[in-house]
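Just so you know, all these numbers are worked out from the coordinates, no wet-lab data involved. These figures come from a predicted structure and were not determined experimentally. Cβ atoms are built from the backbone, for glycine too; each structure is taken alone.
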Structure 1
Amino acid sequence: MTDTFRDPSVQVLIDLARPEEHDAVLDYACGIGIATLAIAPAVASVLAVDEVAATLDEGRRLVAELGMGNVVFSVVDLYQLPFTDAEFSLVISRGAVHRLPEPTRALHELRRVGGEGARIVIADAVVDSVTDEAFNDLARLREPAHRRHYRAEQLEALARDAGLRVAERRVLRRTVDLDYWLQAASVPTEKGELIRSRVQALPVKVLEHLDVAFSDRTVSFSTDLLALRLERA
């Protein structure tokens, strides 16, 4: 994997996917393609898809810069993928489920294009019963496209509803600097200050579950990332 993209959330996804050199990979709702860039050197081909053209343009620029000839980016309807049944041996999706209005429908599409025997690996941040409402409120302020972060059991239930079973799961605890979290979503300064004040005003129990730490103006918090390796049920 390219050193530049050794993000722990990418690494856990790659570890579960266990890519092979013959794999035809679909990176679903790929954003700028961070997972694509990480997995491409280990597989035959990667088709990275999203519905936001601007993010794919950045992905194409990175691919060209790195000289990766086995990657193609494409704008698609995420709920009606323009691919035949069982077209991919490996399907990956990182940090996408929380943005999907119809996650079960999306997962059903991944099941269809993956086909029998394919590995489907998804990874996204999850909440618990204490942080659910508060953290989702913060995430919606940060990112207009955010729908919701699910609890771990809810995310697994969505997969079951789509006809998938959990073959393997990993949980990764990640600590994030609040300023970095805001900058990554291009949050305007005024809204960023609002989010900062909301974090400071969180109930003590929520602060504890998010491991919120304050140091001068530096604020950090921690969330769990759940990665699931899924197969047809």
Structure 2
Amino acid sequence: MNFPEGLQFRLDSEVSSFLVNPDGYCSLTAIADLLQEIAWKHADSAHFGQNLRDSNQIWILSRLEIKVDQFPKWGDRIQLFTGGRGADKLFAFREFLVRDQQDQVLVRGMSSWLLVNSESKRILKPESVLPSELFDPAEKPSWQPVKIIASGVEMASETLRVRFSDLDLNYHVNNTSYIRWVENLLFDQGIKPTTLAINYLAECLVDDLVVITLFKNESGFVVEGKVGKKLVFTSKV
């Protein structure tokens, strides 16, 4: 099986109708769904995925960056690849690549993850569960998702109540639900980004009221989400 750029796991997929917008192309949310799925399949295949729940350990996505060269469209057959890109202190890095059937690169992504004890909330060293052949703790990728700070002129704001459909297996808001909120707020302003970076800062639970605000500054657009005074995510496009 072909693994480009030193990546370690492949998943072939077809872009289904439920993954596309009315224009027939994948949204950033749908792309994030696909990346999340291959990340879990890779982790499960090497025994550092859902099995960790038995020992009260869970992976928390801390930061994600997605760069789209071309959005996949309905009916496309695509190749998804992922692989470990080392660790830096408490962060483990995972890279993503999406290609079409002609091996043209459609999407690139980079993510950083934290290993957390689900009961104590203590952050653990990722190398304690990661296979060394997949995640070399001495390797640090040159592309690391950056810290995002919201600033600029406020353009729009809305308040959302966390619903059951926003939640993941841990009863926290799913990583991709935040991206859907960001995309919808941007779409209302006529903004259709091809890149997105997001920092996940705190958990959101069902019935939380999340105030999401869009800012414009000299480098683009930034969205922040707060529950009361608690900052739960920041995103940049």
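The figures follow:
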| quantity | calculated |
| --- | --- |
| Among 1, 2, which structure scores highest (criterion: mean projected area of the Cα convex hull in nm², for residues 135-182 alone) | 2 |
| Ranking 1, 2 by distance in nm of label points 7 Å out along Cα→Cβ at positions 151 and 167, the structure that comes out highest | 2 |
| Source structure (of 1, 2) for FRET efficiency 1/(1 + (r/R0)^6) of positions 143 and 207 (r between Cβ atoms, R0 = 41 Å, to 0.05), computed value 1.00 | 1 |
| Identity of the structure behind 24.4 (criterion: mean count of other Cβ atoms within 10 Å over residues 31-38, calculated), options 1, 2 | 1 |
| Test item: FRET efficiency 1/(1 + (r/R0)^6) of positions 23 and 63 (r between Cβ atoms, R0 = 30 Å, to 0.05) calculated as 0.60, pick one of 1, 2 | 2 |
| Origin of the derived value 2.8 (distance in nm of label points 7 Å out along Cα→Cβ at positions 95 and 111; candidates 1, 2) | 1 |
| Ranking 1, 2 by distance in nm of label points 7 Å out along Cα→Cβ at positions 15 and 119, the structure that comes out highest | 2 |
| Structure from which -11000 was derived, helix-only ellipticity at 222 nm (-39500 (n - 2.57) for each DSSP H run of 4 or more, over all residues; to 500), options 1, 2 | 1 |
